[in-house]
Structures are given as C-alpha cells and as structure tokens.
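Computed from the coordinates by the stated procedures, all read-outs in this text should not be read as laboratory data. Since the structure is predicted, the reported quantities are computational estimates derived from the model, not experimental observations. Cβ atoms are built from the backbone, for glycine too; each structure is taken alone.
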Structure 1
Amino acid sequence: MRLAWLLALAPAIGLPWLWLGCGGGSAGSTGSGGSPSSPLSSYQPKGCSYSVTLPDGLDDPSMGSSGTGADPAPVHVHVSWAGDPASSFAVNWKTGQDTKLTELVYGTDRSAVDAADGAGSGVTLQAGHTFIFGSPLFPTQKARIHEVHVCGVDAGTTYYYKVGGPGHWSAVYDVATGPKPGAAPPFRFAVLGDSRDDPTAFAAIEQKLVSEAPDFQIFTGDAVHTGVNQTDWDAFFEASSGTFHAQDAMARIPFMPVNGNHENLVINYFAQFALPGTMSQGEVADSEGEEWYSFNYANAHFVMLDEQPTGSALDAETQWLANDLAKVDRNRTPWLFAVHHKPTYTASNHSPDLDARKAWQPIYDQYKVDFVLNGHNHVYERSLPIRGFQPGTQDGALAQADSNGAPVNGSGTIYLVAGGAGAPLYGTGTAYYTAHTEKTRNYAIFDIDGTTLKYRALRPDGSAIESFIYTK
C-alpha cells in the first residue's frame, strides 16, 4: 500500500495488505460458456477473444446465473471497454448483496430491448460474473458488483441494452461501438479528472458531455477522495446535478480511467471498472493487468499508465510502454495519446513528476506522442510543444509552435493538465513552457478527422477556455 497513513494503520489492525478484498478464495476457473468451478477465478466470456480474471480476496465470486435478493435493482451502471472498441463493450453495476443475477440483454432495436425479459427476436442475452468485495478498514461497506462483457458485435453500431435480470431490469441505455479497425471516420473524445470532493460538480460536467456527445471519455484519475472508502465511490457513481444523474452519461459514454494517488490501486478501483487486462511484469497482483493498458480507437492509440511504481516495477512499466508504442503503425494510426495521473510538466500546486519525466519523456520523444494527458493539479494547464531536453538538464526543450502554441507538423508533445472536475481548485503558475493556464473547473474535447485535430478546453458552463486546430 502506498499511502503512508494506510501503512501506519496496517500494523494496528494486523493487515499487511489493505487493498485486498474482504476474504474468500479464487482457486476455480471456467472456460467460455462453461459452468464455473467454485469459487470462480477466471473465464472467457461467450464470443470474446480474451479472458476475464478476477482479483484475489473476493467474497462469493461466481457466474450470476440466478438469485435475486431483497434489493435487486441495478445502480451505478457504467460502460467501458475491456476488448476491441469496434466489437465489444463491458458493463458494471451494483445491487444489494444477496442478488447474484447478472444478465444483460441487448440489440439494435430499442423497443425490442425495452420489452424483453430475456433473449428473444432481435434481442441477445449475455450473462456475466458477480462478487462481493470490501475493505478491512470499512468492514460494513461490502458491495455486490456485477460485470458483463459483450463481444462479437458490429463496428460503428449503436446498441441498446439493459442489465439485471427477469423482472428486475435497469433502464435502457444506448452505447455505440467504435469504427472498424483501420477505418478513420471523424470521432470525438472528452478528457477530465479529479472529481474527488464534489460529486455535484462532476455530474454537471457529465451533463455537458451528454450534449457534446463524445464517443468516449478519458479520466485522468482521482475519482474519489479516499479510494478504500466505498461510501466515496457510491457518491461518485450516484452524483447528480439538479435532475441529471452522472449514470445517464456513464452508462452511455465509455469511461476509461487511470489510477490516481487517491485510488491508490485499491480493490474498490479494480473491482468496479472493466478495463483491458493483460498482466505484465511489474503490475500489482490484484490489478489483473488493468494497472496499465492500451487501446485503439479509429486512427488513434491510447496508452494508459500509472506513474506511482518505483524501482524495478517502474522499469518494467517503462519497457512495456516502449514495446507498446513500437507496435503502432503511424501510417495507419497517426495520433498517439499517453495518459497518467501526475503531471510531467506543471507550474501549479504539485511539482512535476520528474521520475515519470525522466523515464517516459525519451519514449514520448522517440515515438512522437502527440499529447500527454494528466490530472492531479486541480487547474487547467497546457504546455507549449516539447521535444527532447535542454542540454545537461531534465528541462524540456521547446519545439516549433504556431501562433496558438500548437505543434507544427508533429514538432513536439503537448502536456495537458485537466484536473478540475470537482476537487478543490489550486492556484496557477507559469513556466517557460506554459501555453495557457487558468484556475477553473474544466474538461477538454478532442475532435479528430483524419490528420486534423480540433481542440477545445471548456469550463463547466460550456464557455471556452481556449481552442486551436492542429493538422499534421
């Protein structure tokens, strides 16, 4: 555990690893569509090319084929990707602890899905897994989580779905798959982070995102104040602003987060998001490969990192990053984005993360990453394009920029801090690399069409902080 105050508590309560779940084993496994041995450890969802592995230390991990309790209504519904965005999506939700039923029905006809109580004409049923987890620090906060993975669906298609089970379904939501691999239609994504202390402010931004209609959202970490406290997570998922509920956005717009220092790799984070999970050297065991990961969308590649490891773990992640970016065909995928929580370049409250800068900027430079997206400082900041270091220092060297401070034909990397989605705002500062900064709640919108990128930074009321167009 990396938070000092949690480490201090561990000896007092006799718990060496506080991020573990609330008990139970995970020795069993199941194949695609098969019956799990008990308890469940891993399985391959029907139609998926990947397997899902559950963290250790969960209570009652099992396939949710039956069983409704006193509180079966699905809440906290949110969608993400654990596989190819063009052919899959995954959904998580929460119910009362005694409800095991974990089903999702989907199709392209909203009225058919709305009327369905199971599989039928034009409606497919997919089952998933469920478990209970908790924290020894908050023993009364155990939560029943459900997760379903849908694979083999068509690219560029809007699907309607609902979750729960017969007689206990959620509302119907829509989610769109990504374009076919190699295709490059125009698309839009949003960037935000650090919702933390003010769920109402977070919900207000999510409401704006609905009107912006991004294809997905990138979250730069620190969703909650205390990652091990499930009450904070409940407030995050149940965030509302007036009559709008954050779930109305999160159940429709895939949410792709990175670990922040307030999540701190706790089980609450990994248990409640379905993300690409290929375990690599250096990742903490209970991440099941979700501590760092990458995915493609249209002609862009996103690499999602965790800057908290040190020593050999950081070395392993750095090698993974280099290997991942080396595989990207820039003729087919001209846009590269790296995401992690603590900023590489910033002049606000928290100092720049020099360890991440030293380890990763040479790789960003080598593979000409376009944007590095961070949070942690609760302000808006954008750097001028940076490429390489000034001689004999770890200070970034400024690259060619246009009149808006945007790169010129891939001249350098822009380092962006979008950390104003609810945490208390910090003061701003400036450095030689500062292009724009403002003390305000914020989010960013990227529109990509071929080799042209339109960028907008916005306040929660939708007014513009700044914008520019960047064409390679």
Structure 2
Amino acid sequence: MWLGAIAYAVLLTALSLKRLHDFHAGYDLAIFDQLTWLLGHLHDPFSTVRGRAMLADHFEPGLVVLAPLGALSAGPWLLLAVQSIGLAAAAPVLFAIAKVRGADPLVAAAVGLLWLASPLTQETNLFDFHPEAFVPLLFALSVLGLARSSTTLFVVSSVLAASLKEDIALTYAALGLGIVFVGRRRLGAAVAALGVLWFVLATTVGIKVAGGNLSYYSQRFGGGTSQSVGNVLVDFVRHPVRGLGTVSFRLNVKMVLGLVGSTLGLCLLGPEILVAAVPSVAANLLSRYPQQHYLTLQYHIVPAGVCAAAAAWGSSRLPAVGGRWRIAVVGVTGVACLVFLALTPGVHVARGRYSDAPQDTPAVASARRAALRLLPAGVPAAVQYDAVAHAAERRDVYVFPEPFVRVAGNGENWSAAELRRRAAEVEYVLVDDGPTFPASPADAREARARLEELGFRLVFSRSGVKLFRRG
C-alpha cells in the first residue's frame, strides 16, 4: 500500500505540475498560494485575489499548518505536491482501518487501491489546490482512532479536519450519530453536539468577526440573488421530488452512483461510518449551483473520503476469502482500477489535452512565461486569470481587470475609493487574450483601454501577451 501511495503521489504531483506549467491552474491555487505565503511571512492573511480576509471567506484556520510552506517562497508547486501526498497517504490508513477491523488483507488492499485509482480522488487532485483535499486522510485517521480506541488520534485528526472548512464540522456531527450506533454513546453524543456547535460558531461568529458573511455562498447555493439556503430547504420540504432534481436528476443519480461505485459498493457495509457523508451529499444534491453537481470538482472529495473509510470499516463483514475467491478479488479489483484509470483526467493531462479550458498554443505559453520572468518579485501586480497562480506570492496581486474595474461577486465589494487606491499602487499588468474569470470580457476590454491613461507603458509584447509597467 505504501508503494502504491508513493507511486500515486509522484505521478499526480507530476501531472499537477504539468497543469501548472501549461497554465491550467489558476484562481483557486492563486488564492491559497498567496494566503500560505502571507502566513509564512507573518503578513495579514488578506487575499487580494479573492478580495477577502482568510477567515472571512471560509472558516479555515487550519491553513496556518501550511505556513512553513509559504515561508519557503518556493512557488505554488509545493502546495500541489503536498496535496498529492495528502490524498495518497489516505490509502495506507484505509488499509490499516480494514486490518484493525479484521478484514482479509486482500480485501483491505483492494479498498486502498480503489481509493488511489478513483476518478473522484484524481479529479480533485488535478483541480488547483483546496484545503478539503486533506479531509479524507484526516477523516480516515479519525476512523482509525475509533477502530483502535485511540481517543488522542481521533480528537487531533477530527479538530484538524474541522479547521479546514466550516462545513466539515457537520460531517463529524453526522459521524457522531454513527458512533452512537456502534455503542459508544457518550463519545458519539459529544462528537455530534460539538460538530453542530463548531459549525454554528464558525458561520455566525468566526466568519463575521473576520469581516465576512456567507450571503454570497448562500445566494449561489440558492441559484440567484433572491434565493438562499433557507429558500432551498423550505422548497425541498414542500416539494421533495422537485428538490432532488434541482439542477438535473440525471446528474444527481450519477453523483450518488459515482460515490458508491468508487468503492465497488463496499461502503454500504459500513453504514455507521457512511452516515457521515449525508451532510455533504445533501448539500451537493440540493444546491442550485451547477458546479456542485459535477464529479469533476472538489465538492465531492469529502463524501468520497467518507465512502472510502466506510468501505474500510465495513470490509471486515465480508467472509474470509481463499482459493479461487482470492483470485476473483484480485481480478475484480484490477479490472475496476483499470476502468477507473481510463476515466481519469490524468490520461488527458499527460497528453497535454484539457477539458476545462482551451489549450494555449506553444507560442502563447512561451510568451507568457517570458513575461512572467520580467515581473519583479514582491511588486503589486494585476495578472491575467491563467497566469495569476504563477505570480501569487506577493502582498498585492489581483486577477486582471481588478482592481481597475469593479468585479461583482468576487468576495467583498470594495468601495470606489478603495479600488482607486489599490489601482494606483499596481506597478505591473500582465494581460493576454485568455479567460477573464471572474470578470466579464467587456470589463477586461474596458480596463485595457484605460491602462495608458493610468500611466502604464508597454514593456513586452509577443503572441498576444503584453506586460505593462507604470511610469
């Protein structure tokens, strides 16, 4: 299992770095690379990429654990490598859970290998960087703590996992109900109560004290400015069938089948652990934000990790295998892994083909790298979406056309005076003909047209890539 985990970590790190090299890692990676750099250099962790303070966007105090990586100023590749290692390390822990529970070694190995081969694991791994990618490992350690009756391991891993995003606490609250079911009533009741309390305090106190609120995400969940989480829940109570098909009933069915299928159904053997997936699965099923219904983003890594842990826990309920049955287990696992690997984006990434954005021509990619080499370290800069992850390790970096125009929905709405102040401090602007997320192309054109009157002069131009310097 360790050899498999090492192979996974090396391969997925290489593929993640290829995405970064080819400018297919962007906004989310830039947010967390800047935040870890700020933490590592003891600066105020305010993300100018997102337009919010760290705890005002999501309640993620656990990011401070990554501060040593930011102190190295090594670039975003280090975050990508650590993410791959974290996802890989879950496999040996899953194997350990199954072994402690008394599962057949071959079945225990199958659970770990299925995790490594799962498209859900690798899709998250290849989509920028997200703190919740470490939750499967931490959740598996929590379950291992339960299996070994190690309170210390359970508490430490649970607290660290809950600190990576506010809604992870609900995963543990649901797990508390499962712990009650297995007979550890006091521990289960305490975990359930503390999980709910953590979530309430994080969303009503922690985020607000940091200067943020969840109205942006609530409205996105509700599918519009006049909708919210509350509207969705009320509508679901009134019309449950319609609620489950909010975006697409077909996509919701595919979501559930994908989560269960990634363990070949073994997760159903551990219902006392599987119950922990209910909050995150319900959030994805009911959300009117289309991205939460696709299995290609990070929204499913937490329930996928729970399903894997449930499979490890419940695998001991399978009868011992021997003789020809052992050959069958090896065969089924091998075929499933091959099918999973054929479905992963890694195959396409290795060939330089990407489904999330058009591929740059070699000339454009080369010009962008040349322009980035001319961008001095530390100076305030506004950088095109595709390249912002390569320039995020500085106190002031913006996704062009911010801060020259207001971009609605990108975190806090800065006042006109604040935007003018920030725009006046920008020294370099890197633009090209690529995507302009989160702004509209019209906003980008407006900002480009104003660069000269704002005092910027062209210092580099090649293949549509332009670098401007003020003065």
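Figures for the structure shown
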item: Structures 1, 2, by relative contact order in percent (Cα under 8 Å, 6 or more apart): label with the highest value; result: 2
item: Origin of the derived value 0.30 (FRET efficiency 1/(1 + (r/R0)^6) of positions 227 and 355 (r between Cβ atoms, R0 = 25 Å, to 0.05); candidates 1, 2); result: 2
item: Which of 1, 2 leads on percent of Cα pairs over 31 Å apart, largest value; result: 2
item: FRET efficiency 1/(1 + (r/R0)^6) of positions 219 and 379 (r between Cβ atoms, R0 = 41 Å, to 0.05) - highest-scoring structure of 1, 2; result: 1
item: Which of 1, 2 leads on distance in nm of label points 7 Å out along Cα→Cβ at positions 163 and 443, largest value; result: 2
item: Structure from which -4500 was derived, helix-only ellipticity at 222 nm (-39500 (n - 2.57) for each DSSP H run of 4 or more, over all residues; to 500), options 1, 2; result: 1
